[in-house]
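See the structures that follow.
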Structure I
Amino acid sequence: MKIMWVKRFSIGTFILIYAINAALAQTKSWTFDDELCTYKGYYDSKKYTEKQLVDTYSLFRTSHYVPDNETVEELHARFDSTIHHVENLEIVQTSYFQHLKKDVLRYLQETAALKKVQKRAKEEPESLIAAVREGTQARKYAEALYKGGDDLLEAYEHVIKEQMKNNSTPDYLWHNYETTMKHADRLDRAFDYVLVYGWWNSANHLVHHINYDGTQIEKFQKLFIKVETLDCDEP
């Protein structure tokens, strides 16, 4: 009887040790950070791969900003490259992050469309109208930019007055406006100003932006079995 008990005990111990080792083998760790702290997260490698976690983290921690100080062709290429990169991110298969990926792609695609139109505004001012919805402030600026002349100058004055409402130096803005109006090339200057501070700013408000309010990092941390805080900077 003692021998059988020892054998049963040995088999039971072996099974327990095997189960513990198996659990440890599938639990892996990955280090990441937010604005203030560095964390070490432990995750189930049967649920997520490290690449999925890295790509998911990159999805919401990267600004995906595309500078627009290039030619139209370079802008096209840069946006296409960024969109292609996001499309190929291997993120975790949760509904929240899958939806977030679609939101990021929508933001990039809508921004790209507007930026491309803005780049060709002087050659194709009519495209500014088609790029934004009817009844919006952006549409009004687009029509003024297309018509030019007095309509453009009225829009220029309107932009300045709107900016003066929330500017710490409104007199300086108005002085610049009056100075510009004295120049022979005031229409060209007004066009450039209204295009950026009128049309673009208004059109950009119509883009599907993402609110990065901390929800993303909270959802990300929930992917882990356990998260340890390694270090934090002073807030």
Structure II
Amino acid sequence: MYKYQEISENIRKKIVQGNFKAGEVLPDQNQLAEEFNTTRITIRKAIQALIIEGIVYTKRGAGTFVRKDYLQNLDDMGNSFDKPLGTTHTHPNKKIESKVLKLDARLPNPEEQQRLMITATEPVYVIERVRYIDGKVYSFEHTIMPTAIAEITETVLKHSVYHYLTKECGVTISGSHRIVRADKATSKDVQALGVKKDDPVLVIKQVSYLEDGKPFEFSESRFPYQTSQVVADVDLNN
């Protein structure tokens, strides 16, 4: 296990044990570096790992805070994946197309407020689209995104949203907290994916984070079982 992973695990245990409570600020990076006898770079990597897990977040100029929903995220850790690369990135040399079913804006409901760490008065985009790979249905996406992140148009949605955010808007995406499960196809799945009612579908529900730990996307992607699989690499040496 690398040094930053040991530190990350140590801080995580302190949070779970109540040494740092929800909403509380952690010691600054200089203090943590002194406590763990290491460099600020190593501390920064340890904090980044906790951000990706959805346990802490940072505020520029204010420090690193324990998320109020960290217990829920810890409960879900067994089914989480942390690389929100997007369909275009994960399928190079393939033809990726999108059919936009919905692009709207409204105020967030309570769950969306909690997941995205926003207030009831901060509007969000409601996005629904079907993704195709080489002309075949790949997924049906339902996404909630704060309108403050960037201007999202149908033109943007027909291509890679992550590419648009990172390359054109200067946003740095850091990681995601994912839950993977199976479900039965709904009537919306029948229309969007072309599956049969009650067919099994793969569902990935995720919250994605910016570099400072702020959530910018709360989404659910649904995949037909015939073309779906989850691949995870497990390194027993770390």
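Looking at structures I, II, which one was distance in nm of label points 7 Å out along Cα→Cβ at positions 95 and 111 calculated from, given that it came out as 2.8?
Derived from the structure labelled I.
A value of -7000 was computed for helix-only ellipticity at 222 nm (-39500 (n - 2.57) for each DSSP H run of 4 or more, over all residues; to 500); which of I, II is the source structure?
Details: I: -19500; II: -7000.
It traces back to II.
Quick check: 1.08 is what I get for Cα Rg over 2.2 N^0.38 Å, calculated from one of I, II. Which structure matches? The partial results should precede the final answer.
Values: I: 1.60; II: 1.08.
Attributed to the structure labelled II.
Output the label of whichever structure in I, II has the greatest value of distance in nm of label points 7 Å out along Cα→Cβ at positions 135 and 167.
I
Just checking, which of I, II has the largest value of relative contact order in percent (Cα under 8 Å, 6 or more apart)?
I
Who wins on mean count of other Cβ atoms within 10 Å over residues 55-62 among I, II, i.e. which is largest? Mind dumping the intermediate values first?
Numbers: I: 18.4; II: 15.4.
Across I, II, mean count of other Cβ atoms within 10 Å over residues 55-62 peaks for I.
Comparing I, II, where is mean count of other Cβ atoms within 10 Å over residues 103-110 highest?
When mean count of other Cβ atoms within 10 Å over residues 103-110 is calculated for I, II, structure I comes out on top.
Every number in this text was worked out from the coordinates using simple rules, so none of it is lab data. Here the structure is a predicted model, which is why all the values come from computation and not from measurement. Cβ atoms are built from the backbone, for glycine too; each structure is taken alone.
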